[in-house]
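Structures for review follow.
Just so it is clear, none of the values below were taken in a lab; they were calculated from the coordinates. Just so we're clear, the structure is a prediction, and the values are computed from it rather than from any experiment. Cβ atoms are built from the backbone, for glycine too; each structure is taken alone.
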Structure P
Amino acid sequence: MRLPLPLAALSLALALSFPLLAQTPASTASTIQENPSATLIRAVIEAVRKADLPALDQLDTQSTDPATHALTAMARSRIHADFQQSGQQAKACEQQFLSSNPGVAIFCARFGIGDLRLAGQEAQAEQADLDMVQRYASKLSPDALQGMQAHAALYDKQPALDVQRPAGAFTIPLQPHNFRKQNGDLHQSNNRDIAVTVNGHEAVLDVNTAAAYVILDPSTARELGVRITDANAIANGPLSKHVPVQFGIIDKLSFAGVTVSNAPVMVDPGNDRTVLGMGILKYLGAFRMTKDAIQVYATNGNTPPAAAQPMLVGTAVDGRSLRLVAPLSINGSTELAVLNTGNPFYLTGDKDALAELDTRFAGQTRMRDAGPMVHRTVFNRTIADVVIGGQPMKLKFGVYAEAEMNWKYQLGLSALQDMDIYVDFANRQLALIPKADIK
């Protein structure tokens, strides 16, 4: 089975390979010990994924290393969703360290390619990835070169994602998610679906602001004509690890006047999810999400609400994953929460939040992640003083006491009962707008 490395892992592996170019091969463990750049790259990858600006500040202030300053600068710009500036900084970083530290240089090159993808320049990003393979071919070990070539063949030689939307304002209705229980009875969940057309077939996709592009189960993927491009891939979630999945492409997906060509798809054999994620939604530009609709603003500008704040995003290095995060006050402490409409609850915490909260055991709960496995974890409850979008409230919420969910806090779908989410990628602004009658 061919298992291509995810881009973050590939970048790290390549960084580790450079000190060995003119040396006798050594074990990975000893290489990591001997290569401080690998430790730095790991820290930057983690900070960018979590939108952790304090971690970047700590790295920067505690080091006199020029590479640290270069990497933290481009990472800060990325977290603030300034993909153009981050890309310029990444390009300068690559040039600065091309001769003295090729491992850092190639990481910066990949980071800049991720910035292109996040900025919506998908075709340019894929071409830049192919160009980079040629540019570094003579500098890489055979194993590292083979890894880059395999990655490029899988992901950069496919038709590029393209999204076209109407220039004027429009509305995307959201409808309750219908599902059947094992006894055949039809039920509704809190999840919100968009009606779509996929390759001429009508379907519904669950709106999940924490997902990447599109996720489908195998049966739905076959019915909708998904073209499989990688049948032997591996996915990792917060709970499930090393899950066999497939990747593919939807030739044409449309909804509410929006046309998506070459939409990336993950086919999850162990799940019955049909999901539309932020990798597609970001192309709407500026929009306001309520519990019943997504109101998309015209492309020629809009007036941001008074509550709008600078946008913060957590991303993968390759730009194929983007999550919006927002600051909340919890018991007087400012915390970041990922906006996750795939989470049906109002607010949840994971085990990293336990030390900050007075919780009480509430039992065990079952959780789904990638793949077929159902995970059981201890579920605690707490009551905290929470401020969201300037609105104070006394909030009861759950904490997964044994689960590390990648984010300490998640603001989920049920929060839309009390507030709207305003997103503006062009002006890099985000707002949580409480309703007047919030409880």
Structure Q
Amino acid sequence: MLLTEMKESTQNVINFSEFSSKSLYVILEYLYTEKVTEKTLKIEIIAEAFYSADFFLLEQLKQQIIKFFTNYLENNKENKLNISAKILSQLLEYMESSDNEFTSLLSDSVNFGPLKTIEYCNLNGKALEFILSRIKNEEAKIFSTLEYDLLHYIILWAANEISEEALLFYNSCLPSSEIVRSLNRSHEQKWDFNVPFNMQESHTKYQSTMIAKTSSLINYINLERIHPFVISNTIESLEGLINMKTIMNVYKKQALLVGKYAYLDDESFQWDDHAHGSKMWFDKSPFIIISNSSSHEWIRTKVPISGQGLIEWNIVVEKICNRFWVGICTENGFKVNYNSWLGKQEYGWVFGSLGVICHNTQQENGPYTNKYGREFNENDRITVHLDMRDRTCSFSINGEKYPVAFHNLPNVVYPAVSLIAPGRARIEPC
């Protein structure tokens, strides 16, 4: 720059128009002292400071900035999500690529809690889309967020971008997550939510702006996992947010499942933090369980399964252990012992990694004489097929289905796994 015909070679100053003077002070302090202090590095400029350090290829400075941020979060734990969301928004405005350590740290921090706890003003469009892409990435599925909650947040976030009046209107149009959860669990299928009488008229006022702000974000939503009553009574009325062709395809797929499949949302497949062995714990997510026990223990989900439908879910073997067990349990009429192998119990029905099924063996280990399917291993996906009409259960391994394993099941059961260290299992709806 100084040795060429560029204008800086004939002037006494060099201008970096893309950086503020405050972030350049951070750069200068580091260049002179090889460290940064709180005197120059403030949380308000931390995103720009990291961008500046990246621009000038100062890797050690980038690490110091990240350390400053982690220490700051330690002292501000109560507002961790909103701080991280705000800085993530700023950083994604500066950086052309999201492939860096700081972005990953911010994303992990944001994903640590429910999306709905993040104030709308702290997320810009880039950050929200980045978070949604992470949620939809199986590798980072650590969010305890319902599909409807994602759609609810996107719509209200976009409305907040427009005005407070728009936010109030769309908030009045959308049922709460509690109403939708109640609908998902109810066998009566009763819609108990009244939309505003002027809903379509008021929506027209904001329609074009709302479509522009939400179109790319809604692509991350799996509408098939949102209750059809919500789509028909609310979403369809918000014309244009989701095109009618997409909605009709959802209706067709849901119609094919009527009377065959029961409707369960993501929350139905969360492990229960109050129903597991003493040496089992969650790994950042209510969907992932780890065992640290030298003997088998087991865990069940929060929500019981009943009714007459066909329910299916996957158990992903994220870390294999000596005899990894997948299955179901019941608790009605039993005093259950979570610190035990589920297969020996009268209230447990399990399929094991040795390629056997067990129920009520009354022995701590085996006998493993009832062969079924084949052996499975780490990274395999075990699908449980529970037919509550016929009271039967069968299993698949990586899509290959095997015959019925258990008959005459009770009318109320839970998904369950039984593990020993270092077993790690992730549950997910099909």
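Summary of computed values
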quantity: Comparison of P, Q by FRET efficiency 1/(1 + (r/R0)^6) of positions 227 and 395 (r between Cβ atoms, R0 = 25 Å, to 0.05) - largest value held by; calculated: Q
quantity: Per distance in nm of label points 7 Å out along Cα→Cβ at positions 363 and 403, the highest-valued of structures P, Q; calculated: Q
quantity: Structure with the greatest value (metric relative contact order in percent (Cα under 8 Å, 6 or more apart), set P, Q); calculated: P
quantity: Structures P, Q, by distance in nm of label points 7 Å out along Cα→Cβ at positions 275 and 387: label with the highest value; calculated: P
quantity: Parent structure of the calculated result -0.72, -0.84, -0.95, given that log10 I(q)/I(0) by the Debye sum over Cα atoms at q = 0.09, 0.10, 0.11 Å⁻¹ is the read-out and P, Q the choices; calculated: Q
quantity: Value -11000, calculated as helix-only ellipticity at 222 nm (-39500 (n - 2.57) for each DSSP H run of 4 or more, over all residues; to 500), assigned to which of P, Q; calculated: Q
